Structure I
Amino acid sequence: MAVRWYPRYNLSYRDVEELLAERGIEADHVTVYRWVQRFTPLLADAARFARRAPGDRWFVDETYVKVNGVWR
């Protein structure tokens, strides 16, 4: 979670250290730094597969909505 919190919420390493301490986990800010350096590329690679392929998007030019039983 510390590796995810750092880039997601724009926290400092010391802020992440404090959040972990509140949850009963003792970790130095340098340790958090090392975790971020080690595991952030792995998280980025895992998220890359969840992205859509190029050209997989479509756009809606016109939309019809039923308002009071009448399509507009």
Structure II
Amino acid sequence: MTEFEVQGMSCQHCVAAVTRSIHEIDPQAQVKVDLASGKVAVESTQTTDALKEAIDEASYTVLGTTSA
């Protein structure tokens, strides 16, 4: 599980865009977005860098990551 601190998410459209972008590189990924804290938790077989790039491609900025 990797947790990303993401800047710029404010609505359900943002949640859908981030989730869709991650599912494009890993259709089996489990994605949980918490708008209030700006956190995106992802369980995936993809690398942290690949997931970060997917979030970036959805037009959001990753400020930091933590792995569990």
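Values quoted throughout were computed directly from the atomic coordinates according to the rules given, and no laboratory measurement underlies them. Remember, predicted model here, so these are calculated numbers, not experimental data.
Of the structures labelled I, II, which one yields -11000 when helix-only ellipticity at 222 nm (-39500 (n - 2.57) for each DSSP H run of 4 or more, over all residues; to 500) is computed from its coordinates? Before the final figure, lay out the partial values.
On the way: I: -16000; II: -11000.
This figure was derived from II.
A value of 10.2, 27 was derived for Rg and Dmax of the Cα atoms in Å; which structure in I, II was it taken from? If you can, show how the numbers build up before the last one.
Numbers: I: 21.5, 63; II: 10.2, 27.
For Rg and Dmax of the Cα atoms in Å, the value 10.2, 27 is produced by structure II.
Relative contact order in percent (Cα under 8 Å, 6 or more apart) computed as 51: which structure among I, II? All intermediate terms of the calculation are to be shown ahead of the outcome.
Values: I: 23; II: 51.
Clearly, the read-out refers to II.
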